[in-house]
Structure 1
């Protein structure tokens, strides 16, 4: 009997609804094994996590009002229930400091605008590296 592969849940956190819309429908079109959840702020992301949403990966914008991506990242990593969730920064910031910090802290850094195929490949690669305990194989 063949095991059916479970759909993977991706949370995209961005205050720009056109970005979350494009990522959600673009990824789900390319990869039917993905379920994309949208959060329009860092605060909403944390609330979804607190309410039991357990994504396999988070795409996180840096430049958001009130709670920026860096603060959201810190809150996620402070919680032992969420700290193994891989995070990819997805933002228009492209200065050297931000790119280096994003690559060091997260599982990657993608600058907007981006090709949805490239994003799908990055996500697929990260999810394949993910071990059973939720952490990333290095």
Structure 2
């Protein structure tokens, strides 16, 4: 989908744990590919689900949230709430963070950033889904 560092200027190592979502913006469907690279989270955009994807040019998440001392900024998951249409980015390793994405899907509302309290068995790999009126959160545990 992306070639580090050929297509991603800010990272050249450790690419893993991607996710993708379709979102209608200004009447057109776009495809947003969230990925880990160099222990940061990036996003690339395409007009088709098969690409070509173009990196946004900088990490979406490059630093730990305030108050977080350990872990890494990895394992993104994007979720669009079917009830509200709002999209959220979840991430973290050793901690879990969530923030509401802006309409452009390549930035987030800084004031919405929250740390979700998890127990010591939480590791990474958050996945959120909605089915028949129920929200579910799946995580990888140690």
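Comparing mean count of other Cβ atoms within 10 Å over residues 13-20 across structures 1, 2, the highest figure is found for 1.
Work out which structure the value 0 belongs to, where helix-only ellipticity at 222 nm (-39500 (n - 2.57) for each DSSP H run of 4 or more, over all residues; to 500) was derived from one of 1, 2.
On the way: 1: -12500; 2: 0.
Considering all the candidates, the number was obtained from 2.
Of the structures labelled 1, 2, which one yields 1.11 when Cα Rg over 2.2 N^0.38 Å, for residues 37-116 alone is computed from its coordinates?
It was calculated from structure 2.
Here FRET efficiency 1/(1 + (r/R0)^6) of positions 69 and 109 (r between Cβ atoms, R0 = 25 Å, to 0.05) is compared for structures 1, 2. The highest value is that of 1. Ranked by distance in nm of label points 7 Å out along Cα→Cβ at positions 29 and 45, structures 1, 2 are led by 1, which has the greatest value.
From which structure (1, 2) was mean count of other Cβ atoms within 10 Å over residues 21-28 calculated, if the value obtained is 10.6? Derived from the structure labelled 2.
From 1, 2, which structure was Cα extents along the principal axes in Å = 39, 39, 26 calculated on? Among 1, 2, the structure yielding 39, 39, 26 for Cα extents along the principal axes in Å is 2. As an exercise: mean count of other Cβ atoms within 10 Å over residues 61-68, calculated from one structure in 1, 2, equals 13.4. Which structure is it? Only one of 1, 2 returns 13.4 for mean count of other Cβ atoms within 10 Å over residues 61-68, namely 2. Suppose relative contact order in percent (Cα under 8 Å, 6 or more apart) works out to 16; of 1, 2, which structure was it derived from? Derived from 2, not from the others.
All of the numbers you see were taken from the coordinates with simple rules; none came from a lab. What you see is a predicted model; the values in this text were computed from it and never measured. Cβ atoms are built from the backbone, for glycine too; each structure is taken alone.
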